[in-house]
Structure I
Amino acid sequence: MIFKYKAYSNLLRDLGRADYVIELSEIAARDFIKQMNETKSPEEFLKEKSQLYGILVSYDSSNTFQNQIILGYIATVYHLTENFFYELQSEYNQFSSEKWSFVSGKTKLDQVITFIKNKGRINHKDFIDDYLIDTFSYYHQLRVFFSHKSTTSENEIKNKWKKAHAHYNEVLLNKYRINSGPKILNQIDFEDFFLFTQISKELALKISSLCYPPATELAKKKEIKKLNKYRSNKEKHYQGIENWLKTEYGFVKENDSDILVDEIIAEL
């Protein structure tokens, strides 16, 4: 099924805003780097521009500008997606008396997936594709490297890259409109930001759909209780609940394992 928490809508909004700023920044950065590379002394060019705009910049030839800029973009996407995890958790807890929280030592994604699995929500029809998890985990590791280099190693990054990159066949490349799968650390480019943004959106929708609130709590909604007047007409009763879910949560029934409406009716 498709079930959209407000947290998912917020993620789309925030990623859209970030995309606009990042795309403008990328244009400016490419133009600047092009000019710098065309000079006889990139270091002197950078110093000149630094003085012109009053921005102190330390020239470091060990890190390419493009690489650090892209890592910054990736860190932004991860930050917004991590915020989605927190908002999702908060919304779920508003519905349920069974509260859950994140603990240290494990990634937010791993904890969310474990929570969904423990709810018995993942089966042969409703599941989260491995390539989504592995790709997200790889870019998360790049974000860790960008922010806290001492807490990870390039070997760990390489292992996660191999796992993620192995998924990318022609089908996925066409789906995400990219030329290749995730790139290794020293080769990442703007396409990686583009891919990570798409992966984060799709992963968030899968999680939002599988982490739907308990039917026992949804059945307590006054809007649902009002529909009890149609109990004698099973089809109309079912349709009324489904329409309410569509309006409130963008609910879409996708396959036979979508039993949410049945679960709600069983609780009334």
Structure II
Amino acid sequence: MTVVDVLAALLTGAPLTVAELRADPEGLRRRYGLSAEDLALISRVPDAAYARVAGDVAEKHRVVIALALPGTVTEVLARHRAVLLEYVSGTVRPAHPDDPVGAVRSATAFLEFAEGRLPSGLLAFGRFELERYRLGLDEVAVQAARHWYETGRQQVAALDAEAVERGVPVVPATVVVIDLDHDVTAPGAPGTVPSVPVSVALQRTWQEPVRAFRLDSGTRELLRKCDGTRTGEQAASAAGAGPQEGGAALLALARSGLLVMARNPVR
């Protein structure tokens, strides 16, 4: 290991503490394969400096997690502070070239750590927020949102009942549908998240926050059938909807941008 690895271990406290460094510096040198110069370097740092920097590292880690999980972190700090403090003071932000800030990876790791430590409803809300944040960063979704912003009115103007029945509806790149075991759309969330299964459509829009729509079971099933292999009429039938009801639902979804019409079925 390098001296940087040792410093990271000292600042996160879990694998190595400053007390261990003071009690047995030579044993620590052998354990981590440090040179005498490296050992002298880390030994000269005052305990107070280690504590101050460790606090700064933990706070920056918390801020990064809150980028992806703003409501979740606020609720955790209000009612379950010890869980978050244990995590940020005992880990470092994972680095990754595709996630330079580390918010997605850090938030994912925190939710995994918090399993069994936080209420299941709050964890479900965290997963909802993480997916919403992830969609907001997705470059394909961003470009698709811009395209819809520029052409959506024309696409909607060309829609009618026949167009959606005979066309091939697909869920666009701007939309992600998630199924959760708690109702994250409840008015009291994330403080109170009822144990009621819910499906939510997340929609990336151009230069606006990601939107969230609670779906009823019929709409969720209809979107599931709109996978690019069926016409609108076939999708409605496969979802168990009648022609008139299914056609109206497809038209409403297409006009809102939750569906787009492909030219030909994908086989």
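Here, each number is a calculation from the coordinates, and none is a lab measurement. Predicted model, so just to flag it, every value in this text is computed and none were measured. Cβ atoms are built from the backbone, for glycine too; each structure is taken alone.
Mean count of other Cβ atoms within 10 Å over residues 118-125 was computed and gave 11.0; which structure, I, II, did it come from? This figure was derived from I.
Identify the structure, out of I, II, from whose coordinates mean count of other Cβ atoms within 10 Å over residues 126-133 was calculated to give 21.6. Here the read-out was taken from II.
From which structure (I, II) was FRET efficiency 1/(1 + (r/R0)^6) of positions 78 and 166 (r between Cβ atoms, R0 = 41 Å, to 0.05) calculated, if the value obtained is 0.20? Value 0.20 for FRET efficiency 1/(1 + (r/R0)^6) of positions 78 and 166 (r between Cβ atoms, R0 = 41 Å, to 0.05) corresponds to II out of I, II. Computed over structures I, II, distance in nm of label points 7 Å out along Cα→Cβ at positions 46 and 70 reaches its largest value in II. Comparing relative contact order in percent (Cα under 8 Å, 6 or more apart) across structures I, II, the highest value is found for I.
Tell me which structure, out of I, II, gives -18000 once helix-only ellipticity at 222 nm (-39500 (n - 2.57) for each DSSP H run of 4 or more, over all residues; to 500) is calculated. Source structure: II.
Figure out for me which of the structures I, II the number 7, 23, 23, 19, 13, 8, 5, 2, 0 belongs to, where P(r) over Cα pairs in 10 Å bins from 0, in percent was derived from the coordinates. The read-out comes from structure II.
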